[in-house]
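Following are the structures in question.
Readers should treat all values here as calculations from the given coordinates under stated rules, not as data from a laboratory. Keep in mind that this is a model prediction, so the values were computed, not measured. Cβ atoms are built from the backbone, for glycine too; each structure is taken alone.
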Structure 1
Amino acid sequence: MKSVTYKKYGSADVLEISEVEVPAITENQVLVKVQAVSINPADWHFMRGTPYLVRLQSGLLKPKKGNFGLDMAGIVETVGAKVSEFKVGDEVYGESMGALSDFAVFGKDSLALKPSSLNYEEAAAVPMAGFTAIQALRDKAGVKAGQKVLIVGASGGVGTFAVQIAKAMGANVTGVCSTVNVEMVKSIGADRVIDYKKEDFFTGLDKYDVIIQTAGNYTLKQLRAAG
């Protein structure tokens, strides 16, 4: 099969299309025929090997495996003996290293059935950004209906999911983004949008029950001033 691989850290020039064997699966894994893939900032970090903390997982001096891509949507090709959640032919989406290949291996807990309302391209854009957003809002912050939620970086991958999920949870949502993205963030449900090029959210009188920062551009002191 064809797979995008890399043998050293660097820019996109280190990526190459390689002919490799279709990977074998264990009894708890699923082999998926990939139909669509999305690229995340995490892929860029793994490719470059920066920040260096990622090398603790991927390899100190060079990539240990060198397969590329995390998020995909596809069709189940083979299931392991102990996998009952999926069957051959199921349309799925999920996250696993090496997704940018003809076939990719996933743990059964790293996949979900693809909603019929989404095409493969749309579903492939969901796993990492969507899971990060719902983990932050539901699992960590425990957002409740009526709370005021501030999403810093509301126009990014995680941010756009966070705005929509927070609204679905019944929160009053304020998004922070740049001028060019203000209308887009309004269009996905934000009750209010702050253009950070014109206004600082942490210098006003508004206070929020939950603040989600997606990019790390503001200090803890600044965030606490709005909490």
Structure 2
Amino acid sequence: MASNTVIYARAAPIHLRRADPVLARIIGEIGPLRISLRRERFQALVRAIIFQQLAGRAAQSIYERFVALFPPSRFPSPRQVLDMPPERLLSAGLSRAKATYVRDLAEHVARGALNFRRFARMDDEEIIAELTRVRGIGRWTAEMFLMFNLGRPDVLPVDDLGFRNAVRKAYGMRERPGARELREMGERWRPYRSAAVWYFWQSLRITLPDATPAETRAARPKRARTR
């Protein structure tokens, strides 16, 4: 198993196949679980803020210009971000609101109010509470961080529209399920709800939160707009 693959990549599909015949069919079509674990912390959250409400290509361009503000074009430390004049951040294409959010994140990390080293001793809801104290970081962003950067196996982002659409289609439902219904359905997927969500995303070939397009064995997907 690749070192950057989540540690539950083998166990989760076995459990989900047994727990849910609908997911068993999807897993049979998609194949192995391929959630790649990203080690970034501060960088991942800055990127998430920059990408909010933007199409992937435009957001990527702004992200690259942001990094280029900090010679030699390496990702900056929180202190470097705080030392950069706010107007320079705007020159990279960040909106005034996003520049404020990035600086607020940098301040939280620089003064230790947000300490990534503590996360290993915290449960998912505690981490979400810590992250959402930062301006510009909501629950969905925190949940994606748990899944793709911390490798947490049991995250259920019930407000994710792509996930809700995929569940509706997979189960032949007339309407998208609400948060309460998804939580009830998700009980059968524990303790690997992150993997279940990933497979549902894959079933609609949705561009994933780490910007990796979903892909099946049969065909490469068309690139979808990022959420």
Structure 3
Amino acid sequence: MKVKQFLVIGLGRFGAALASTLYSLGHEVVAVDSDEAQVEAVMHQATHAAILDASDEAALRKLGVGNFDVVIVAIGESLEANILATVLAKSLGAKHVISRANSELAARVLSKVGADEVLRPEYEMGIRLAQQLATPSIIDAFNLGDEYGVIEIGVGSKLVGRLKNLRLSNRFGVQVIAVNREGKLYISPGADFDLQLGDKIVLIGSNQEIEDFRTHLSS
């Protein structure tokens, strides 16, 4: 694994969780916030944690913003501070800036001022929860860009049987790429693989194909 260098600006619940997780995965993480208590909370869960005002251009320059692989602006409580930190990071040579937005308007503004990616964690989590509530068999799902996605599904009565008889590829365009049965993983199962109740399957397909498959499962 290539070790990357991350700068996380803003250490609320989202920023702190992001910083500590990246650090636990073996990456170098510098975590900063203007609130001393927030910094102290992650001090032992990051490579370096510091009290810093992200609206201070000199402080960000001294930090060497341009040396990080990714800068994440995770400030959630102030759109003005988020915008300013995003603009400063880009102007100081940040290679890739990801900014957090709390609304669609904030997301549009952050994109306009230079954010390479904009995240709306509460909105995205709400969508995923709604999808899982509407289709309980769906365990997890995520997009692979604009066209394709991956979905993990618990096998219910509609999915029991041999893959060749289920004809998921022909009927829905989705491909089974793995099956998890009681902790044992079967990669690229063949046409004769027999799905059983309780199995978990991972499928890949276009986002439209996956949506059609969701509709089938919930009908």
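Which structure, out of 1, 2, 3, was Cα Rg over 2.2 N^0.38 Å derived from, given a value of 1.26?
Computing Cα Rg over 2.2 N^0.38 Å on every structure in 1, 2, 3 gives 1.26 only for 3.
For which of the structures 1, 2, 3 does the calculation of distance in nm of label points 7 Å out along Cα→Cβ at positions 98 and 122 return 3.1?
1
Identify the structure, out of 1, 2, 3, from whose coordinates relative contact order in percent (Cα under 8 Å, 6 or more apart) was calculated to give 16.
1
Out of 1, 2, 3, choose the structure whose coordinates give distance in nm of label points 7 Å out along Cα→Cβ at positions 34 and 82 equal to 4.1 when calculated.
Working through the options, I get structure 2.
semi-axes √(5λ) of the Cα gyration tensor in Å, for residues 50-89 alone computed as 32, 12, 9: which structure among 1, 2, 3?
It was calculated from structure 1.
Computing Rg and Dmax of the Cα atoms in Å, for residues 26-73 alone gives 15.0, 47 for which of 1, 2, 3?
Label of the originating structure: 2.
One of 1, 2, 3 was used to calculate helix-only ellipticity at 222 nm (-39500 (n - 2.57) for each DSSP H run of 4 or more, over all residues; to 500), giving -11000; which?
Corresponding structure: 3.
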